[in-house]
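Right after this note come the structures.
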Structure 1
Amino acid sequence: MKDVVLNTLRMFGLDREVALFHRTFTQLPPHRFAVIKISGKTLEQTSIAQDLAFLSSLGLSPIIVHGAGSQIDRELGKKGIAVQKVNGLRVTDQKTMNVVQKVLDQLTGKLVASINRKGGRAINANGMHILSASKMTTVGTDLGRVGKIDHVDIAQLRSLCQSGFIPVLASMARGPDGWYNVNADSLARQVVRKVKPQKFILITSTGGILDSGGKIISTIDVEQELPELLRRGIITEGMRVKAEEIQRLLQEVPQTVVEICAPQSLLQELFTIKGSGTLLRSGANLQSVRSFRSLNKAAIRALLEESFGKQLIADYFHQPVLRVIAEKSYAGIAIVKKLNGRAYLDKFAIAKKAQATGLAKIIWQEIRAAYPELIWRSSVHNPINPWYLKQADGAHKAGDWIAFWYGEKPDAKTIQKVLDLPKTLVNA
């Protein structure tokens, strides 16, 4: 199965990009790779189990949290048990709890079996006492056996992931007097708070956070952009609630990148720079300046030399630039110069520690916003060339270089000048 998926990725030119992200993920402690929350509506999508099995075959062990709202509603209807909800929470008497527990365990078992049949290693973690809960108290309404998570056993999750298992947890937890029904979104956030993963992915039928026109918003900086989107009413209703919850979560775990995607887009979201859904990040804190004067040139040199494995020429910072877009800790940078009257992207680099965090996507959007036309070049051996090709309106390969551009096609003289530019990163 792993070979089939890799061959498919090669057909689309994505195998190098996947390898780049895979190296980043495997350098993390296994349990800190990702927490993936799957909504009940999308749980039975066939691609989910296959994609999770593929991750397992790569040695990656995401922690899975799932709900089952629609399936529980159907089963209660079959048994003639009324469905009652208060502020989105299911009122759960003991009879309802019995149904909830049965449906959740069945769905967990079905997902685990499907992952394992497809070559992965998943485990039903519901009965392992990883989660503990107590009764949720509310003013005015007794919700019955609705619980709040009191404890997540991080040691058990760490052990399972280190042993190569994908732990699958349903939205229920044991309390001192039996099982409690817990909200799947709340459970996932509690696991994220404990684990502090690189990625928190929410798989939903919408495929991302939608604007008022129903289009997916590609990236949202929860500190600088989200408040304005909420104030203007661009994000509304259920999406507003989800965005506000994520904003609060990222205040506690700012190093985690949150992504919302459709079930069929999980691998694309994990292993490509562009992704397909909505990326939410806590403050990229970019600085955009017109010269190197106010920047830490030693940090920029270190970033470029680490990224390209070569030495930056001595007088590089004496050369004029149009703009430098740099992340405040110098985890990423874009350097734009002027060439034949056109913006030329001279350097684009992301530190290894910041790869797979969405920073490349954020900096690229800054570039697109500043320059409606751009040309750049890349070595034919650069692993992100397939991604560059997706961003470009055209490309021209000659010798060891590929010239890319978006916007109006440059004339042949400009393209050739880009290809002929002297190297500014050289072998030591």
Structure 2
Amino acid sequence: MRAACFLILAATVFAGDAVDKKTLKAMEAFGARWWKARPKNKFHEWDAGVRSALLSEAAEFGKIPEGSWKQVRAALWKTVKKYGPKGKGKGKLYIEDHGYKSQWTKDKMWAFVKGGGGKNKGLVMSLHGGGEGAGGPDPSWGMKGCMTIAPQGLLIHGDNWNRVHGEKQILSLIEIAKAQYEIDPDRVYCCGFSMGGTGSWHIAGRFPDLLAGAAPAHGVLMAQPKSQLRTKEEIATIQYGLVPNVRNLALYYFTGTKDKNCMPGTYLFVNDLLKELKEDDPTGYTKVRFKIWPGLAHSYPPGEPGNCKKFLLEHTRDTYPQRITWIYAINPHPKPDTKDTTRRYLKTTFYWIRHDRPEDKMEITAERDGNHFKIFCSASIEGLYLMLNPDMFDPSREVVVTMDDKEIYKGRPEPDFKTVVESLDSKLDKSLTFDRKIPLWK
């Protein structure tokens, strides 16, 4: 009986104390200043001085009570809904001030929107196909129980969605879906056919931590000597920083042997690569489905995309994977146009790992087992953090971190307000918000 009473008491203690009303109001006021200052889309960057000053202000709040992180997150989210990223219009969603002008977008970035938002709704990013000078919104990838956003490409090239502007457009729209429409961040799917398939593979490889699944149908990956090749034997190398990263993602895709628009060589090459990755890592890449259809040209095979949609809807995001693999590409192909000064989005977080100074071709693998974490990083570890919240570990016990079979940390990290702010800002993702971090280089 005494042991049982002790366990109940311990559970009560680590359920956490509430933040007092006065402090919550101050946190909400801070949140309003933060989201007002934050860029409204991914085409713009923070004013470094303003961000630094706000982070110093966040640090002054100091530690928060153990177990209060969801309360603090809720206070900040109130201000996200009021001042965070938003689009305008109904049926068509317009986003101004993206910095691009073209015959398709004029002064506004826009997308068709079908279905309402809400915490029980998923999101389908339905990427259109097309080519040089052609392509328009395609909402056909919409799925039951999901809001559909079908954007118009900003600049129509042979590729669109895997370019700098296409990537930032997709990221901006996903943030709007979270902040304005409050979709479920654990049920986001990126789908497309042809050029849309190429873009879906790119987003799946660069940002798998944002997604539950992807359907990159009849596309290609960037490769050498070129992407449009019929056989895998003709492929020398594939764009790094994409394929290994889909370890925990639901991925369903297909192509045809007779496809002349998006030749199947890169998909066949990647299929072999994924098989090799799974052999080396048997618990990973378990949700990948690929099929090559003999004799099929540039069209849907029988039963598709219906079978694909059914598969994707069976999966939600693995928000805190037991193991992650992150290969980094700072500036993947295709490169920006010579007159385009917009830079690639600098990704510094991946599931529960953060690196403020990522290096090109950096490889990070990380495993978690209860309160034990094992990290490998091929690059400098300065700026490398382990991000945590109580949904991932037992805060009543010590956390142990090893790197290269050496213990580099043992202790009980404390929750703080600044970490909640930074992590919520990183993805506008309530599920991937953290309340404490461990610097791994100190």
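Computed from the coordinates by the stated procedures, all read-outs in this text should not be read as laboratory data. These numbers come from a predicted model, not from an experiment. Cβ atoms are built from the backbone, for glycine too; each structure is taken alone.
A value of 2.1 for distance in nm of label points 7 Å out along Cα→Cβ at positions 138 and 154, calculated from one of 1, 2, originates in structure 2. Calculated for structures 1, 2, distance in nm of label points 7 Å out along Cα→Cβ at positions 74 and 330 is largest in 1. Using the calculated result 25, 57, 17, 1 for P(r) over Cα pairs in 20 Å bins from 0, in percent, pick out the matching structure from 1, 2. Computed on structure 2. Quick one: helix-only ellipticity at 222 nm (-39500 (n - 2.57) for each DSSP H run of 4 or more, over all residues; to 500) came out at -9000 when computed from one of 1, 2, so which one is it? The structure behind it is 2.
Structures 1, 2 were compared on Cα Rg over 2.2 N^0.38 Å, for residues 42-121 alone, and the highest value belongs to 2. From 1, 2, which structure was FRET efficiency 1/(1 + (r/R0)^6) of positions 378 and 394 (r between Cβ atoms, R0 = 30 Å, to 0.05) = 0.50 calculated on? Clearly, the read-out refers to 2.
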